[in-house]
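Undergrad: What follows is a set of structures for review.
Just so it is clear, none of the values below were taken in a lab; they were calculated from the coordinates. As the structure is a prediction and not an experimental result, all values here were calculated from the model. Cβ atoms are built from the backbone, for glycine too; each structure is taken alone.
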Structure I
């Protein structure tokens, strides 16, 4: 009951691009920590939501950032009317009750924060709560999953080897054009032919990566454009709003992207 609100009742749509489902199921059966690597908006979070539903496990998600402290993860004492009480953090909840704990963009968290997960990623499978003088042994169904974009963060924010080597890894990328068009059509509610044109815009933007753009258009951005089109927005205007303007402020790059949109529509 403690994690009832973290259960996913309806199947999240996910289109596999390889053997990632079978590999994750094997890792989950072994309760192996898993790292999901891939660019922004390529489907890492949707994948883990789908797997939590598929495996019937609650999913506790933490969006990591530089202000995330160890106490935010494990818990803290709170002062209430009846006195001081302990409140478990999201990681501790997952450890106690057997959920999948998903730490999104793990490299954004401070190094002294991520160290707290180390005892959970080896044979100990335990979480020390120093403030309570308690050692929480992980529930048999607990699994730790982290995700990050290896091509985005600076070297200073990359994962330490002492953390990286504790995980098995699955690598994600943007799907092949046909699969991505299927995803955009399904998620945005537009026809296959229109989805294919939106995907073509995305592919052209990705060709500009390293030539002015840090990232090309993500699948998520393409879905946003498709949803605007489904609402009656002209395709060129939808792509400008959902893809061109969010990607860059550089006038020359915007012109190049606008030309790509024009070529596709």
Structure II
């Protein structure tokens, strides 16, 4: 974030809230890879952001959610009022609270569809009240502050989930369970497992069943899902590390760096080195 005119409230190194209130501001002035969970609320303003190499434009009152590892870049922006909430897993674990909060895959850890949320006037008032309560709690330094801060963060996330569900068709958990299980397994194993069959065996279903399930949901094929996750990680590594193409290839489970280069070039119409040079 730009240094000028930003007020930051923090609890140790695990949770913070930053506020921006001026006519022209830069929420971030360079390419940045997230090392924590972040919630951005652009209350007044407009701009164009790149998230994981995909471009998104917005105008006024929009929230978006980033998970560790995602890449965030500003193309252009003019911000009057904005907030940023940042927390690490040790402060609030998304996975642990998923059953009660239902935000994992809807708000966070959704690298295939950036989860923008646009609250109405009523929801904006609710979110503003929670945020004001959060800032007030930061300033008090009273007993059990951790519990109070975590409680307010949880309320903020739940409110955002409700807004998301009001404005988007969220399929029932029973319909998407196989998709979520597959997604989680890919996230954990994409560096070593590259075939749909390998994941199907882990899930105890046939590759054909997974393919039909994806078709039913109207999403990309399982093989494309795996391929896109590998490519995304390759792009992140190329831009944000000094590793060689050979090192990245081996890290992503390719025994032959030349094959990895062909794989990457076919998908991006440019070689890994050219991608790194151009970005």
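Undergrad: Compute mean count of other Cβ atoms within 10 Å over residues 92-99 for each of I, II and report the one that scores greatest.
TA: Values: I: 22.0; II: 14.1.
Checked I, II; max of mean count of other Cβ atoms within 10 Å over residues 92-99 sits with I.
Undergrad: Given a computed value of 0.98 for Rg/Rh (Cα atoms, Kirkwood Rh), which structure among I, II does it belong to?
TA: Details: I: 1.03; II: 0.98.
Attributed to the structure labelled II.
Undergrad: Another one. Which structure, out of I, II, was distance in nm of label points 7 Å out along Cα→Cβ at positions 60 and 204 calculated from, if the result is 4.7? Intermediate values should be presented prior to the final figure.
TA: Details: I: 4.7; II: 5.2.
So the calculation was done on I.
Undergrad: In addition: Looking just at relative contact order in percent (Cα under 8 Å, 6 or more apart), which of the labels I, II belongs to the structure with the highest value?
TA: On the way: I: 19; II: 13.
Once relative contact order in percent (Cα under 8 Å, 6 or more apart) is worked out for each structure, I has the highest.
Undergrad: Can you tell which of I, II yields 9.1 when mean count of other Cβ atoms within 10 Å over residues 76-83 is derived from it? Intermediate results must be reported in sequence, preceding the final value.
TA: Numbers: I: 9.1; II: 17.1.
The read-out was computed on structure I.
Undergrad: Kindly point out which one of I, II the value 1.4 was derived from, the read-out being distance in nm of label points 7 Å out along Cα→Cβ at positions 196 and 220.
TA: Working: I: 2.8; II: 1.4.
Only one of I, II returns 1.4 for distance in nm of label points 7 Å out along Cα→Cβ at positions 196 and 220, namely II.
Undergrad: Suppose helix-only ellipticity at 222 nm (-39500 (n - 2.57) for each DSSP H run of 4 or more, over all residues; to 500) works out to -14500; of I, II, which structure was it derived from?
TA: II
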